[in-house]
Each structure stands twice: as structure tokens, then as C-alpha cells.
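Please go over the structures that come below.
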Structure P
Amino acid sequence: MALLEIKKLHVEIDGKKILNGLDLTIEKGKVHAIMGPNGSGKSTLAYVLAGKADYKVTSGEVLFNGENVLAMQPDERAAKGIFLAFQYPMEIPGVATMTFLRTALNAQRKHRGEVELSTPDFMKRVRETAAKLSIDTEMLRRAVNVGFSGGEKKRNEILQMSMLEPRLAVLDETDSGLDIDALKIVSEGVNRLRSPERSMIVITHYQRLLDYIVPDVVHVLSKGRVVKTGGKELALELEAKGYAEFADEAA
């Protein structure tokens, strides 16, 4: 069953067309990798799904569990279960990571009509989850991403994802700036979240991430459209040959 259906999606920013009739279906419980050259529309797709301002959808539709995503505000999308892990996570000075996590989690629970977590229940859950991601309690007391290394920022995003338990997780170049040890820790955190009820979109330039987060399906994006779809072996093919052969297909 499809969790996400994108049909003939056209998007522009500042009058420039980025997505040109993109079609994509993500089945429930599946991990789809999206690869492609710079400027192909990978991050634009992620931002549109999350509801980032400035990205203008000129035509097409996006359905999440059969509901029109484009009619929802970003907080509604999050409450429905859409999560975006940014390529460059934002710093939030003055807000402790622990406070941020609790506020985000309880805001979602409230939106869904669920009871907010008590402080002891929240503390127990966040400490158990953080330990699995090699995040110490001192990091949880620090302001969100302020002074964090690249690896710490990415682990913090996977911690958020683990706590919020989204239905659809969109990982926008999560491997960017990570050394091999941090990549393994982040990938293990992502893999622990794989489930029959959760789907993931993994956006990446490089095949190496897909050695750790093995996708069910790989798509190639070029000039704002999906130009090829295949299994995990397609990523190896791209690593060997590059994207040159797809330039004409997208024209």
C-alpha cells in the first residue's frame, strides 16, 4: 500500500523551475533512495514535503495516506508523521536540546489527541534513545546544535526522529560531512527505526551511505524528474558511471 504518492509535481523558486512533473510512489515500510547530480531537485523535493516556505507548487499533487499534503501547514504535516532531517541542521541558541525534544514530542501528541508524556516518562525515553546513538546527557543539556560537530548534529537529528517516530522520514544528505565512525552510528540509528509501518526517503550523492542504509528501491533524479528506478545495484552503477548518461533523458 502506498504511504506517499507524488503525481506530476511542478515546483519553482523565485520563478525558476526546479521540479518538472515529478512522479514518485513510496510504499509503506519501504526505504527509497534518491540520487542525482547537483541541481536535480533532490533537496527541493524534501523541502516541499516538509512545507518549507518560498517553494511554489505550480501544479501536481502530493498525497500522504490519501490526504492532500499541500493543503497542510508544516506543523500539521509533522503531526501526521512527516519528518525531515536537514542536510545542515539549524542552531537554536538559548533552547536546551532536552527542552526542544520534550516540547516537540508533546506538541505532536497534543495535536493527535494523545496524553502528553510526564517528565519521568520523557526522561527515561530520551536517555535510553540517546545512549543507543552515543549521545551523552551533557549534549542534551546544551543549546540545540550550538557548538556541535557535524557528527553530533546528525546524531541529534536521528535522536529527534527516534523520539518522534514519524510515519515518513526524509533524510536529506544525512551523510554530508560525516566521518566513517559517525556515519556508522547515524546509520545504525536509522536502521533501528525501520519497520513495516514506517517509510524512508534517503537523499544522497554517494553510494557509501547505501552500504549502511540498504534501500529497497533507488531512483535517479535529473532536471526535476525521476529518470530511472531500480534496485540497490543501481547505486553501484551510478558510483561507477556517474550521471552523464541521464542528462539527455531528462531533457
Structure Q
Amino acid sequence: MNKGAAFVTGSTGGLGRACALALSQDWDGVALGYRSSAAKAADIAAELAPGCEGWPVHCDLTDAASVAAALAGATERFGQIGTMVFASGVAIGQPYVSKIDEAQWREVLETELIGLTRIVAATLPIFRAAGGGNFVILVTVANYAYPPGDALSSVPKAAMEALGRAVAKEEGRFGIRANMVAPGIIDSGLGAAFLQDMHTPQIWESQRKRIALQRFGQGAEIAEAVAFLASERASYITGQTLIVDGGFSL
């Protein structure tokens, strides 16, 4: 087991839940950050691996005070936070740039990019005091193989990647790492909803054929990459983006 606990923002989403389950194999505890789904976070806590304590904690990324309180509470509960996994995201469609209005940009930027800055600001002092820690930030393969209609997701996540690299470069001297995981087309959470409700089966079939492995990914496959980067097995990896897309971006 790694020392201390993991903290997962967006734990009640499809990928957040998968990350929490994977991390529970390696960590003594997992703080399950949620904004409104307390009951869902409690259900996930009950699903974690035996011997791992799950602790639902309210964490509203649009409120710096809520973020700070959540991190302080998790630190008090577990004694030490060893990894911060940022798996939060806004439920959005896939509008073309010409159809995106300012309010939509602001909503995604506020929750995802500015939300990440709040998480970083609240977590860095905790990691420094502990002599180390790491961030794992979920981004998107769209920044490497752009599908039309994905700007509302990919533009903020490009900035999130840049922030992750900045943290890695500046905080490495304190034993702090930061890495990103870029999922491809995943049949989990928002991705599963897209596959069900958005576009025609023919379009998704053409997308599937673009993937070297000829299939869509599963949430657990993203979570395994996250768990690896969060662990001591990745102790000499920082500032990197691991693309987990089955070869979609090749």
C-alpha cells in the first residue's frame, strides 16, 4: 500500500468512480469528493477494496472555501494525502466552435480549469508539509487527435495539461509530481452517454475503426493508468501525459 490516502475529485462520475475503485487497491483510504451526489459517493465508498476506508466529502470546485475545507478535512481524517486525482468535468455536448456561447465557455473554464487551480492551491501546502505527493489530472485525447465538436472539452483541458507541467517543473524540488492521463473514446460516464445518445451508430462505427485496437475503452482501463501514475511505481515520472486511447491518435 502507498502511504496515506488518495483524494478523487468528481468521484461520482463514471471515470471518477473507476479511479476510486482502482486506487482503493493501493491506498489506505480514498476521499471521495462530490458536489451534489452525497448518496452516490456513499455507495462508492461501500464498493472500495477491503481494508480501504472510503470517505465522502463535499467539494465544490467553483468555491475556493469548499475546496480548502475538503482538503483540510481529508488531511485531518487520514493524516496524510498522498495523491490528488482530478477527475471532474462538466456534462457537455459536442457543439462546433461557431455554436458555443460565452456562458458555455465560462461554465467549463470555471469548473475544470479554475477548479483545478483551486485544487492545486489547496493541495500544494499539504504535499510540501508531507515532503511529497502527486497529482494525476484527467484530460483528453482530443488535444492530440482532434474530433470536430470537441473544443468545449479540449480547450480547457489543454490549459489543464499546461498547469500540470508547470506544477511538475516548479514543485519537483519538494518531492511533488504531476502527470496527466488522456482518455480516448471511453464507454463509461459521459462517454457512454455519447455512445448511446449522440450521433448515429454508423458514425460511432467509423470512429471505432479508427482505433488501432478496434474497440472503445473501459473506465477501468483509464483508472489503471491513473493508479499507476499515482503510485510509487511511477516515482520517476512527472510532467507527462499518458494517452490511453487504444491507438485512436496514431
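With helix-only ellipticity at 222 nm (-39500 (n - 2.57) for each DSSP H run of 4 or more, over all residues; to 500) coming out at -13500, pick the structure among P, Q it was computed from. Only structure Q yields this read-out. Comparing mean count of other Cβ atoms within 10 Å over residues 84-91 across structures P, Q, the highest value is found for Q.
Work out which structure the value 2.9 belongs to, where distance in nm of label points 7 Å out along Cα→Cβ at positions 4 and 220 was derived from one of P, Q. Label of the source structure: Q. Source structure of the calculated read-out (distance in nm of label points 7 Å out along Cα→Cβ at positions 132 and 148, 1.8) within P, Q: P.
When relative contact order in percent (Cα under 8 Å, 6 or more apart) is computed across structures P, Q, the figure 20 traces back to Q.
Every number in this text was worked out from the coordinates using simple rules, so none of it is lab data. Keep in mind that what you see is a predicted model, and the values were worked out from it rather than measured. Cβ atoms are built from the backbone, for glycine too; each structure is taken alone.
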